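**Q** Quick heads-up: structures coming right below.
Coordinate-derived values only; no laboratory data. For clarity, every value in this text was computed on a predicted model and none was experimentally measured. Cβ atoms are built from the backbone, for glycine too; each structure is taken alone.
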Structure P
Amino acid sequence: MLLKSLKNVDELFDMIVDKISDISKELKETATKFLSDNEYENSKLVVEKVKKIDDLCNSVKNLKEKWSYVKKELIKNINTTKSKKLKKGLRTPTEEFIYPILEALLELGGTAKAKDIIVAIEEKQ
């Protein structure tokens, strides 16, 4: 399930960005508290750390964008690979695809590209 693994990487990037953003937010609150307590030097030190953390978060976002490009190329290569035609009797009957496709469409909001529907169906297996 290569497609599922590819999606898992996206989720991991999102988790990392979320955690770094949470840390940045907490530090910003700490800097604000220092300011309100007239502890300007401490506030300045924390703000400097926040800038570094925000830069790191942006780096992770940029890395995620690069990953998205690589992922699209992988999916494109997977989808353009032609498979040999199966012998009669080995192919899944078309009727068996109807419910999984309809379920995927419901999950995707009623409309989606064919490749997104395929990914959604594969993730359920």
Structure Q
Amino acid sequence: MMNVGRLSDRSSAAVGLVLLLPALMFVTSNILKYELGMPFLYEHLGFFSNVQSSTIYDFLSPLLFLGGTAGALALNLLSTTQISLAREVDSVVGVVRFRPKPFNVSIIVSTVLVLGMLVLYLIVENAQHLA
């Protein structure tokens, strides 16, 4: 089977890392500032300091943080998994093959952790509005 238009495993890991970086920096800078009292990373990321008045930030942040992270996850899952379906007499048989590669698996694990932290952040930040 020929893979037309697929990135290599290392390329998908590299692109996934680039897509993951904005969310990873956001989560890391907020943890360092609010949980550990070290605001150095937060202060050097200029767009975080004036978020209340930035409509561009309000528009782009879900795309960067959630979209980029979901894209990194999808890209690396596509690189490491293969799904096949076959029809038998009275049933359909599905097979999922997972070929773990260290770079791709590290991006997948990091992405799941960052997505979990972002979802938790969204819940905690909006809990007062939901109650």
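**Q** If mean count of other Cβ atoms within 10 Å over residues 14-21 is computed to be 13.9, which of P, Q is the source? All intermediate terms of the calculation are to be shown ahead of the outcome.
**A** On the way: P: 13.9; Q: 18.5.
Considering all the candidates, the number was obtained from P.
**Q** helix-only ellipticity at 222 nm (-39500 (n - 2.57) for each DSSP H run of 4 or more, over all residues; to 500) computed as -20000: which structure among P, Q? List each step's numbers first, then the result.
**A** On the way: P: -28500; Q: -20000.
The read-out comes from structure Q.
**Q** Work out which structure the value -0.38, -1.23 belongs to, where log10 I(q)/I(0) by the Debye sum over Cα atoms at q = 0.09, 0.21 Å⁻¹ was derived from one of P, Q. Working shown, then result.
**A** Values: P: -0.48, -1.20; Q: -0.38, -1.23.
Structure Q accounts for this read-out.
**Q** Any idea which of P, Q comes out highest on mean count of other Cβ atoms within 10 Å over residues 70-77?
**A** Of structures P, Q, the maximum of mean count of other Cβ atoms within 10 Å over residues 70-77 occurs in Q.
**Q** 2.6 is what came out when distance in nm of label points 7 Å out along Cα→Cβ at positions 22 and 38 was calculated for one structure; which of P, Q is it? Could you put the intermediate results ahead of the total?
**A** Numbers: P: 3.6; Q: 2.6.
Among P, Q, the structure yielding 2.6 for distance in nm of label points 7 Å out along Cα→Cβ at positions 22 and 38 is Q.
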